[in-house]
Structure I
Amino acid sequence: MTKRKTKPYKHPIPSRSELLAFLEEAGKPVKVEQVLGHFGLKGQRIRSLLSDRLYQMVRAGQLIENRRREFCLTEKLDLITGKVSGHRDGFGFVIRDDGGDDVYLSAREMRPLFDGDRVAIKIIGVDRRGKPEGDLVEVLERGVQEIAGQFIRERGIGLVIPENARISHRILIAKGESGAAKPGQHVVVQILDYPSQVEQATGRVTRVIGDPGQKGIATDIAIHSHSIPNEWPKAVRADIKAYGKTVPSEAKKGRVDLRDIDLVTIDGADARDFDDAVFCEPSGKGWRLLVAIADVAHYVQIGSALDKQATIRGTSVYFPDRVVPMLPEVLSNGLCSLNPKVDRLCMVCDMRVDSDGKVTKSTFVEAVMRSSARLTYDQVGAFLAGESGNDVPKPLHDALRNLHGLYKTLAKARQRRGAIELDLPSTKFELGKSGEIVSITTVERNDAHRLIEECMIAANVQAAKFLRRNRIPGLYRVHPKPDPERFEELRQYLLTLGLKVPHPDHVEPRQFNKLLTQVKGRPDSASISMAMLRSLTHAEYTPTNIGHFGLSLDAYAHFTSPIRRYPDLLVHRAIRHILRGGKPGRYDYSASEMERLGAITSAHERRAEEATRDVEAWLKCEYMDGHLGEEFDGVITGVTNFGLFVQINEMLIDGLVHVTSLANDYYHYEPGSQHLVGERTGRTYKLGEPMRVKVQRVDLDTRRIDFRPV
């Protein structure tokens, strides 16, 4: 290492990049004392701050602490870091931080691990399927501190069986640690000792959620089983005490004043936080479109307790009975929400759109606005369809017609570029006072939904181009091409239905649309659309822009929902930095820090999706449990060697018709055609066929519904 004179460091502690550079130059593991000496740092408080930062880097996978209490560069040890994804059968995978192929961990390597743990591993070879296999080197950070599960007693010993099927461990509850829990009840358990190669995990019951079969507990179970933060720490509560209910005059100074423009919000009837407002007027042969977004970056300061908690949450989680917000209500439903008739700070994307739907010019400005009205999709949809205009204030009629005209132009441009048009219905759950499920209905999208979607896409594209043009670290919303193996499975399925499908090497978004056009009107169109959706790779957040396959765009970022998504807040901060004259090199985030935040926020998004899916599956089971023996019309959405998956049409509820329920024959599965064929009768069951079924059995524990053919 080159010897150089140490001098007092100008900041309290060095940044991550400076620490990494020092360790690289050192060329060997170093102790805290050596770091202090190199940067000329002194004092117990500074030592404590430095140790905190080094351990943050350990948790992030950048460093490893060896047994001599020295810090080493992970990359120098040929280690791979990532997050553990467990499997119900005991084995698991490590989702790598560097984006490489997932690494298989045997059941033996998974013994000391939980789903969600961050680890460092070493590749030791490949498994029988040719996938990389790893050995555990170090647990960098535990993913869960508490777990939801069912409390049981076996031979006098208390155990908790986790609700999260990816955690195959049973948690041992020592004598006196079970609280008021009774066998069979759903509980929350705090982990006292994590598992090792030879010992079980131990825990303490901290809360009883409810009895088996009790109504209204699905969301509580999902929140705890997926470790979704749902309480505000003391430091955050202290942070938000400074916020009032109105925007102070000082905060409005220096901003563009848009309070005289009829910006409106259009959301669902049950929405409580309003991120975005829109306005459109004719301009030349095209339009001027304003998309105003809540200026969350003004209130959430980088590095504050509130900011750290928002990073931990990553996204708001929307359950049928409640929302777990990313930001406290004083902001999410108050100061940041673009409520009608009150002043609000916003970040605005001001666009000029020509008659072909192309954005010819865009500018971003910090502004102050006052929403003219809070409108719903149903209100606007009915107005645009000419069904009713009474619910929409008359002064807004022209602006809405302008928006509708713009939407038609943007929709044609979307069609020309070949973006995938998966207009799938969603399910809506109506709950009773005690949280019990009353009804499940499908919600069809109308032109108001599509109009807002196109306006948001236009603003998001301009945000991505702004990041790219200014070369500032930011998170793009990227969507890779479909995985070849997964798409080949879809291709084989669609070929059995007589559809022409391109080879995985040549697939383009517009070919998806051709297929969707071909199947429109068929009874199995919904199941085909869902199968096509499943074949697509999951979109994610990363500072490396590779474009968005589904939208057929070369640059895309999330800018329009900073109240409920942390990546949008990061995009706002990047834009704001440039607007205020900042240089990319002096931005608060480095490219490596943005890479880390992209991995974290992508994981939090998946966590939210899994939690809401669990609750919806629970509620569907609970609902069908009250309809045992009843008959419904459905369509076959899956064929396997053990039976048929059938989806009930009007509620999008899936269930299994077991092969033994198919009477008067022995049925065999033909993988090539994905058919079940009767040995004696030749009766064939295939994908897309309508089938009337009777509800035979519901198992809430496994979230499984069994049907019988009528």
Structure II
Amino acid sequence: MIKRNLVKGLVLIILLVNAHITFAGEGMWLPMLLKSLNEGEMQSMGMKMSAEDVYSVNKGSLKDAIVHFGGFCTSEIISDQGLLLTNHHCGYGQIQSHTSLENNYIRDGFWATSMDQELSNPGLTATFIVRMDDVTEAILKGVTDEMNEKTRQATVSKNIELLKATAQLSEYEDISVKPFYKGNQYFSFTTITYKDVRLVGTPPESIGKFGADTDNWVWPRHTGDFALFRIYADENNMPAEYSPNNKPYKPKHFLPISLDGVAQDDFTLVFGFPGRTNEYLPSYAVQQTVDVLNPAKIEIRDKALKIVDAEMRADPQIKIQYASKFARIANYWKKWIGESQGLKATDGVGKKQRFEAEFTKRALNLTDKKKKRKKKKAMAANANAEILPQFEQLYEAIEPYALTRDYFNEVVYRNVELLSTSNYLVRLVNRYENNGEEGYNNYKARLEGYLKGFYKDYQPKVDKKVFAALMELYHKNVPIQAVTGPVDQMLSQRDISNYNGLADYIYDNTLFTRFDGLMRVFAMNPDQAVEKIKADPAYLFMKELTTAYHDNAETQYDEINKKITTLMRSYMKAQMQLFPEKTFYPDANSTMRVTYGKVAGYEARDAVFYKPNTYLEGVMEKYVPGDYEFDVKPKLIDLYEKKDYGQYGENGKMPVCFIGTNHTTGGNSGSPAIDAYGNLIGLNFDRAWEGTMSDINYDPSICRNIMVDIRYVLFIVDKFAGATNLIDEMKLVHPKAK
């Protein structure tokens, strides 16, 4: 029975289990399966809604208020006029794009007092989920266990394209198909995307980014991390490009806002689009992450961030230009630190090893039983017992290539801007050589728009210092020496004695540090431009770095990683076979999920217990006049001193943030925190540092998500900004009075 259901779709296995050994708060669940898997537990934890209230294709439900914001964050509709709430850091790029020294919306905030003042954001999208369906049978049609990976993937890809081609969609709908449980199951997602999304309001960064990088991933937190946007549609409420004639979108559902606040053990539901988790990795992968990969990435970003931070503090213009980039780089730097520490503190590797010991025991027992039956079944069961030894060999083999890959990606692609930009020019030359002038011109047209935005926020003197520091790390620490050959050659051929000299040579002689210099090249005939680009030292260095990496590490990494991916699919399937008492939730993959839990404090370490709520008093305690992380606007100080909190305060105090046991990750930024009745109570924006390892190992003792209390959002909009026009279009409720 179980094996047959695995072939048809692993969701059917889940429906059969009787016992749950996941923790309350653990798991990122598909909303369409809540009725069969989670409704009972959710209601036992205090939820007053039904699964149909959360997800329905037949009527308006919570899912219709949840929006994929830009494809990278979550947002939610909070009025019948398409008003969107998301995080300040999710909208930071748009806020920055409208900011100048004259109109500094990052520093001062922005509030549209009428809809005609709202600011358009070309390229920003808002995507709704119309429905989701289990399409496993259609996607795995023709797939057999005997297929090699290449043939299997070709069959799956063909089936996906056939499903898309035959799907019954409306004019504005699209469909995507995503794998779950490491490719053992597939779901389709029918979506509709709106393209006219305008900035409505944002607090100053002293509120929206209060604590900045010092407080990032930290509890207690006092950040008003929110921003407001609005979706616009055509006269038929359908998607349309920006037009002054567009109207505010009329949603199927929007979230009422609770003024009753939160307390310890209150039910919380977080709805959104979590990006990526790896909860089912073998211990060898987790050990490698903690001991090898994370330390290298942390060291690289630590050096880059210290340089950029010093430059931002010294120059207000650089601070504006690099604010968003700094936050993006610092985010995962700090996350990796907390992740490693959390895995060590909770014995994450040991937990995996103990699970694997039980896995092996069950696999061997199953083999013995099946030997008494059919030989073919016994061979399949025995294959499960061989999975973990194969993982050990594969992770040992991939380690030097994985470490080299991380060094290359972090130094060459992510933290040295000249190199990452030079990579686009390498691609441009390749287009010319492979597709002629037409290919060159098409790619150049796309590239020009990107480069205009890039150079607006680029400072060669900052990047040059980062280059010198990181190239030294790269040259000395990459384990595959052939990959660093271009650095050796540059140092020896140019008789350069150190990495600062290498930076001087490249940055002083390249055309790629200035937009106007590069545009002069683009103005040439394609053949002349290509020759000019190919003679540039930045292009030559980038081309050689990329070739050395591809020839000596990338190909080898990909080959081993394919074997790991294939084995991981078998391991996932085997876990579900051997542990029928366990409910397995799928890893996050940027698809819509629900996670539920409770408001709860936690013991961070010996003798340190954190309460679940913070208040405006904490903002004032952290206040450092003039500091870019902890400054406070005079208006906020005045409201605090007068205790002028309006209807948003609680017992003479102004709530700011709270924490819960909801299992979240990147992509859940901007997700709504919803109460037992379906009302908005907060806005998810972070996780507590001690529990950032929840992407690999959720531990209910310390894994906490951090949310802005919705009352603080309303207080800032109303009392601080005076944007009562926005409050007026929201629906404020008191559900606890029921």
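Read-outs: derived from the displayed coordinates by stated rules, not from any lab. No experiment lies behind these values; they were computed from the predicted model shown. Cβ atoms are built from the backbone, for glycine too; each structure is taken alone.
The table that follows gives values for the structure above.
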read-out	value
Identity of the structure behind 116 (criterion: volume of the Cα convex hull per residue in Å³, for residues 295-350 alone, calculated), options I, II	I
Structure with the greatest value (metric distance in nm of label points 7 Å out along Cα→Cβ at positions 279 and 591, set I, II)	I
Identity of the structure behind 208 (criterion: volume of the Cα convex hull per residue in Å³, for residues 359-598 alone, calculated), options I, II	II
Relative contact order in percent (Cα under 8 Å, 6 or more apart) from the coordinates reads 24; which among I, II	II
Entry that produces -9000 once helix-only ellipticity at 222 nm (-39500 (n - 2.57) for each DSSP H run of 4 or more, over all residues; to 500) is calculated, selected from I, II	I
FRET efficiency 1/(1 + (r/R0)^6) of positions 303 and 631 (r between Cβ atoms, R0 = 35 Å, to 0.05) derived as 0.05 - corresponding label from I, II	I
For 3, 11, 11, 11, 11, 10, 8, 7, 7, 6, 5, 4, 3, 2, 1, 0 (P(r) over Cα pairs in 5 Å bins from 0, in percent, for residues 311-398 alone, calculated) the corresponding structure among I, II	II
